[in-house]
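There are structures below to look over.
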Structure P
Amino acid sequence: MQRQISLDIFRGLTLAAMLLVNNPGSWSAVYPPLLHAEWHGLTPTDLIFPFFMFIVGAALFHSMKNVPAGTIPWAKIAKRTVLLFAIGVALNEFPFTDPLSEWRVLGVLQRIALCYGIAAVLICVLNRSHLLLLSAVILIGYWLILLLVENPYSLEGNLVQQWDLALLGASHLYQGYGVPFEPEGILSTLPGVVSILAGYFTSEMLAEKPTPEAKIKSLLMWGVGAFIVALLWQIVFPINKPLWSSTYVLITTAFAWFFLAIIVYLCDVKKVSKGMHWMVVYGSNPLFIYALSRIFSKTLSLITWTNDAGQTVSLQKAIYTAFNQFLSPINASLLYALMIVAIFYVISAWLYKRKIFIKL
């Protein structure tokens, strides 16, 4: 049972996109598609994180295929979950200048860790039919749970925020919305598990279908179905990334299936190879590259000096300002982000050439 090259390409493209949107030269000068929706809604940037979750699920199929039915490799699952979570907390707090009482507990890798751990256990104890049923129950159940409060989809007062305030405290939550609210909250981990399981089901299907045409047909059928359900459901349950709404899970998974169908068509039907390999290379060390890029970007902001006007300038700002000398602010910001993407492609290529693959 071989790994699907289409998934490797998808992973590399997603990682490159993640670095692009995470590293603008200036957050005040960014093309709108490279920003998240402020609350309800969907932008291309809102696809990236769930795509990454989807890919984790796809990889989970291959990592779990040799586990005997009915057994749970607790040590393996716990190790990966704890290490991912710990790395996520460390990346949040680097360079560790905040007091422990203000550390943000949750975040991107922490969400992946928790959803991976839960999904891995479920995959070990449930068959495909039961996993599909449970996925539906989670998505519908999450919607019904959110409706228990008066303003279920508002920034303040939603049940996701209430849980996190009660269990973690305001000082340990993300502060970027102007109020304490955690977009990778505890309660919203539940629908996040379905994003992982969707990738698992996809990898399973790709391994079973005998021809590229059959794979494409399934991907498009699944994608259209999820897309229609999401569009109808969003009338009463908005598409919302910070809440990780069930409609958000469905529509982002639909787009993942559409993108994969295109990749399978190009690679396996049209036999296009030119311009594809760089994505395989980029996705060969996803966790290491993501973590290193976070540290690198923060370090550029930490390296500072005082200029002739007595102002404190960071290396990050100096590079952006240099680009801004010959480009508009928004294009200088984009060029800075592309520079980060290029730097980490070079690192990925160096590791790939030497067959160094860093995994947990």
Structure Q
Amino acid sequence: MSIEFKKISLWQTAFLGDAVLTLPLINALEERFPGAEIHFFVRAGVESLFAAQKNLAGVYGFAKRGDQKSLKSAIEYGRSLGRKGFDLFISAHTSMRSALVARSTGVPVRIGYDAPWYNRFAYTHTVQRRFNERAEIERLMALGVPLGIGLPAPEPELDLPEESLQKASDFYSSLEQVPVLGIHPGSVWETKRWPAEYFSKLIDLASAEGVQVIAFGGPGEEEIVSRIISGAHSGDKVLNLAGTLNLPDLAAYIRMLDCYVSNDSGPMHIAWVQNVPLVAIFGPTVEKLGFYPRGNNSTVLEERLACRPCGLHGGKVCPEKHHNCMRLITPAKVWQTVAEKLSAGSPF
């Protein structure tokens, strides 16, 4: 396609981690169309993380679980976008709601995946997602094929507001000069959560070696973080930041960690995209699904079990009633991996 687009809308209204995984495609669009405006549409509540992104002309939240939930609202929203002068619409999301938004824009060139079936009516150009063959970043990059964009994917970059970076810098400068380990025990799906008592034990193992532990958590995760800290013998040494940081601040605080332990979650992606030494604990999900952390600083810990994966996201309860995918990943094993990363970065 030889058209030089001037105003591009990129639609990715899945979860936080999915939006982060879209950053390489954004970089590729900027390289391919250096004079174009790129506007990013994400799930409402996520937009603040990308507000300082230098290669974006605008970031907008779509309330697909709120005021814009209905299909009628999706059509109306699409029509409103159609009046804003976009000449290219790219959708990384496969829901019927997203297809309706795309179709309703009337944007002359619309690119999406060739499945589900209704996408053939929504997009002027479709590509194969090849879910079982590619990782998610490569699946996203496929959306650029009609535009002459290919692999390899550009390195992702996350730009953060100076205010958030300064806030994080001030916070860390007040700490003792010891290794700092961040933990993030939350997840939308219960089965993705490493057991709370294991996080408590990890706190004790880290504290015994003089490591400062900081606990992070998003809105609604304050209770589980408090329970984990209370269950640790050295819980009084933990700095509890659960529920106190907005997304840009969270990203800035994560950026300055010596190591980060997380479940398979959105904050995990915030860590690896900033090249933070990361230990990711995978239970009901597996790397093969394609949503894994990239980079040499990332380590995924998982147990090979016949019942894995039990779904794309996990669930509320373990279908096998044992949750061994998480329970077999011991605190000692996680601490050993953390200690290796801390030693490699700053001997202690």
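Rule-based calculations on the coordinates, nothing more; no lab input. None of the values given here were measured: they were computed from a predicted structure. Cβ atoms are built from the backbone, for glycine too; each structure is taken alone.
In this comparison of P, Q, the computed figure -0.73, -0.81 for log10 I(q)/I(0) by the Debye sum over Cα atoms at q = 0.11, 0.12 Å⁻¹, for residues 81-224 alone is attributed to Q.
Using relative contact order in percent (Cα under 8 Å, 6 or more apart) for the comparison, can you identify which of P, Q gives the largest number?
On the way: P: 27; Q: 15.
Top value of relative contact order in percent (Cα under 8 Å, 6 or more apart) goes to structure P.
Among P, Q, considering only distance in nm of label points 7 Å out along Cα→Cβ at positions 89 and 201, which has the greatest calculated value? Going through P, Q one by one, distance in nm of label points 7 Å out along Cα→Cβ at positions 89 and 201 peaks for structure Q.
From which structure (P, Q) was mean count of other Cβ atoms within 10 Å over residues 33-40 calculated, if the value obtained is 17.0? Considering all the candidates, the number was obtained from Q. A value of 14.2 for mean count of other Cβ atoms within 10 Å over residues 73-80, calculated from one of P, Q, originates in structure P.
Source structure of the calculated read-out (FRET efficiency 1/(1 + (r/R0)^6) of positions 145 and 249 (r between Cβ atoms, R0 = 41 Å, to 0.05), 1.00) within P, Q: P. In this comparison of P, Q, the computed figure -20500 for helix-only ellipticity at 222 nm (-39500 (n - 2.57) for each DSSP H run of 4 or more, over all residues; to 500) is attributed to P.
0.25 is what came out when FRET efficiency 1/(1 + (r/R0)^6) of positions 25 and 217 (r between Cβ atoms, R0 = 35 Å, to 0.05) was calculated for one structure; which of P, Q is it?
Details: P: 0.25; Q: 0.75.
Attributed to the structure labelled P.
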